[in-house]
Structure 1
Amino acid sequence: MRRLTYLVGSSVDGFIASADGSLDAFFPLPDGLLEHVVAHYPQTLPTHLHGRLGVRDLHGPFDTVVMGRGTYEPGLKEGVVSPYSHLRQYVFSTGMTSPDPAVTVVSTDPVAAVRELKRGPGEGIWLAGGGSLAAALAPEIDELVVKIYPFVLGAGIGVFHGPIAPTHLTLTGTQVLAGGAAVHTYARESGQRPA
């Protein structure tokens, strides 16, 4: 069965964006973070930025990305209709239609849709965000990779922006980067999957 990985950037106090969805506080990137992502998760970088960011090899665990409308729309406003054209792309929204044939808009229950994706053929599935979709999909997340940026935001959209059941995780990897960012990888503990 395919695995769902929630790979996300967060402030030290657990926010992935300001309350208005802005990511301004996350820039400039801490030293070493972009290099880490290019080396380990190049598939999570937008296709149109590959040349500028030095992405030459798309190795990695994913062939599919799922995201909420709030994660998809900032690129759409800039004219980027297929941000991850190197992956199969799914956007969860009840109020939009797909602006591009390469992007599938899903208006049904996200949990049921992701369970169907996980049962199908393919490699790993990357949950790009946002926090509300992550909260809805929490029962299906097999791995959590959090890039901790070395700052406190104070308020905003949480890593899980909504109620979720307590879930125990096992730390499977950690790396502290030159600029003070840290990347922590967690796996869901066995027995933590709801029926």
Structure 2
Amino acid sequence: MLRLGIDIDGTVTSPDAFVPYLNKSFGKKLTLDDIVEYDLTKVLNITELDFWKWMDDNEPIIYREAPLAQYAKAVLDEWKQQHQLIFISARRKHLHEITNNWFLQNEINYDHIELVGNHDKLAAVKKHEISVFFEDKHDNACMISEEHNIPVILFNTPYNQDPVPKNVIRANNWLEAKQWVNHWYSTPQTV
């Protein structure tokens, strides 16, 4: 049984979940392909203060209505009997009820959900003794892989295209992630 550490936003939820809200609020016509940086202040040309005000106003509804990433539910449903599903997210702690409700509404099983409140997930990965992590944020994937010497599946998006170390594996969707995990853990490997 593996202890799977799984980010939520852009990983279990569709990476374009924010796009309609950004377009509406900022009068843009962005698509996911236009978001080539994780830092939305640069994409939108706004200050950090303005971004966090926007997040305070919009985060609850975005997280409440976020669509699932393609194949996420099918793969996670299959894994729920085989592995521990530990969701570790940068979401802020006051969003715990909205997050739990989203998991219930989408019938996503979990063993634990931890909202760390920032992008530093290293302590949570260590605390939960994660075997493999699933992420969409490039620098998180690299840090987790290098600090904990575990494989990290990085879900391919336009905003995470920088080079990656050898233990960070790109996947275009959950079926590819599943295929990699099944193959990797069925043959002896050294990380």
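Each value in this text was obtained by applying a stated rule to the coordinates, not by laboratory testing. Just so you know, these numbers come straight off a predicted model, no measurement behind them. Cβ atoms are built from the backbone, for glycine too; each structure is taken alone.
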Problem set entry | Of the structures 1, 2, the one that 15.9, 44 was derived from, the read-out being Rg and Dmax of the Cα atoms in Å | 1
Seminar exercise, completed: Working back from 33 (relative contact order in percent (Cα under 8 Å, 6 or more apart), computed), options 1, 2, answer is structure 1
Seminar exercise, completed: Note: distance in nm of label points 7 Å out along Cα→Cβ at positions 63 and 127 at 2.2, derived from one of structures 1, 2, originates from structure 1
For this session: Figure out for me which of the structures 1, 2 the number -5000 belongs to, where helix-only ellipticity at 222 nm (-39500 (n - 2.57) for each DSSP H run of 4 or more, over all residues; to 500) was derived from the coordinates.
Result: 1
Exercise. A value of 1.3 was computed for distance in nm of label points 7 Å out along Cα→Cβ at positions 71 and 167; which of 1, 2 is the source structure?
Worked result: 1
